[in-house]
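Take a look at these structures.
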Structure P
Amino acid sequence: MSGPRLPRDAPGFSLLLVTDRKASPVPLPEAVAAALGAAPPGVAAVQIREKDLGGRALAELARALQPLCRARGAPLFVNDRADVALAVGLSGVHLAGTSISAADARELLGGAAIVGVSCHSRDEVAAAAAAADYATFGPIFDTPSKRAYGPPKGPAALAEAAALGLPLYALGGVRPENVVGITGARGIAALSCGLGAPDPAEAVRRLWAAWSALSGP
């Protein structure tokens with residue numbers, strides 16, 4: 001098992017907004033612009049998670065979203081594809097369990113890149129801690145899209161994993177009304193209560209209000 005995480009600056013964002021263009025009620029660039037406009041600059045980051053798209057299509061989507069994100073101080077990541085992140089000049093990459101390692105991604109993208117990892121257990125967080133900048137952790141609460149990963153981990157497991165020192169973003173079933181039960185997280189990762197909501201701006205506004213009330217702006 002890896003030891004404590006090497007010291008690095010924690011990511012500055014509190015909301016990680018995950019894309020799913022098939023669930024978005026409006027074209028994805030429109031949803032991203034609305035969502036980012038509903039929170040203070042620098043509060044949110046955007047993770048492109050479109051697993052059915054090839055490299056060229058992902059690059060085109062990233063180039064469409066990049067100026068919107070830059071205008072609001074929002075880091076922009078792409079799932080898994082470090083090559084796309086490098087080609088487009090994105091802020092970094094978010095890695096799944098089957099992706100290349102965080103250390104390999106950092107070697108490819110350079111030390112300034114932000115590297116995130118999806119984690120579902122304390123051991124996975126410990127393994128990622130030496131090379132990643134952050135991880136999503138979950139599912140915290142029940143949500144249909146995450147049932148393949150087993151039963152909800154719950155806030156206590158999140159707090160235990162967060163004690164390892166890697167900044168964690170609570171993922172899975174997190175809504176404004178249950179944010180109060182989350183402790184130890186750096187922030188929240190959201191899809192259905194963010195970019196996938198019927199009104200992305202209102203959803204992000206409510207989510208940010210709940211989180212900032214809990215943790216302070």
Structure Q
Amino acid sequence: MNEALDLHLTSNTSFKTKRFVVLREASDSIYLDKIELEELKNHDLSDKPKLERVRDLFLVGCYIGLRYSDYSILTTENIKNGYIQINQTKTGSPVTIPVHRAIKGLLEKYHGVFPAPLTNQKTNEYLKEVGKEIDCLGKSVVKNITKEGANKQTSLAKWEMLTTHTARRSFATNEFLAGTPTLTIMAITGHKTEKAFLKYIKLNSSDHDKLLKERWDNQ
């Protein structure tokens with residue numbers, strides 16, 4: 001509505017009143033934990049080079065925390081003294097990220113360059129093809145959606161929910177579980193508030209239980 005107003009397609013400003021409420025719904029987006037990422041990384045796709053390339057670029061996103069629009073355009077020129085430096089496409093903000101050992105391995109595999117990207121749409125399609133072959137991604141995930149005012153649930157295999165954005169969410173959630181300071185993760189993901197970040201990452205009660213136990217064990 002704001003854009004329509006800016007483009008002079010409407011002069012109706014009723015939507016700006018306090019009585020106009022934007023309904024929001026919590027996202028059911030998934031993340032891949034470290035075990036799932038390891039199984040994905042080790043799955044043999046040598047006979048399917050296109051799927052292998054898509055999988056490997058997705059893994060770059062899982063270890064770098066950037067949006068697909070950023071991690072899909074990385075070149076070796078973005079690497080300086082062991083750090084990846086890039087101005088984020090969406091915000092224009094600069095970000096510096098250490099080169100993870102997994103990314104070093106992928107660069108060696110591709111002879112010093114990042115895997116060549118496909119379109120976001122085609123990548124999402126191929127990611128599901130890859131995920132379908134991974135046993136641990138066959139488990140069911142309940143997805144909630146509000147339709148016609150009623151909450152409805154549907155069950156999907158985890159691989160069916162794989163998208164390029166799963167990489168960024170996996171990075172944020174796994175780093176949080178590993179004990180990386182929230183502000184450090186936010187500096188990479190670009191979240192402005194801790195509240196927004198904590199809503200973004202995907203933790204269930206089991207994750208919280210494990211996190212608390214690890215903290216206590218280390219005290």
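Here, each number is a calculation from the coordinates, and none is a lab measurement. These numbers were taken from a predicted model, which means no experiment stands behind them. Cβ atoms are built from the backbone, for glycine too; each structure is taken alone.
Summary of computed values
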| read-out | value |
| --- | --- |
| At a computed 57, 43, 40 (Cα extents along the principal axes in Å), which of P, Q | Q |
| Read-out distance in nm of label points 7 Å out along Cα→Cβ at positions 37 and 173, computed value 1.2, structure in P, Q | Q |
| Which entry (P, Q) yields the derived value -10000 for helix-only ellipticity at 222 nm (-39500 (n - 2.57) for each DSSP H run of 4 or more, over all residues; to 500) | P |
| Value 1.65, calculated as Cα Rg over 2.2 N^0.38 Å, for residues 85-156 alone, assigned to which of P, Q | Q |
| Which of P, Q yields 20.2 [mean count of other Cβ atoms within 10 Å over residues 45-52, calculated] | P |
| Percent of Cα pairs over 14 Å apart, for residues 69-116 alone - highest-scoring structure of P, Q | Q |
| Origin of the derived value 22.9 (mean count of other Cβ atoms within 10 Å over residues 61-68; candidates P, Q) | Q |
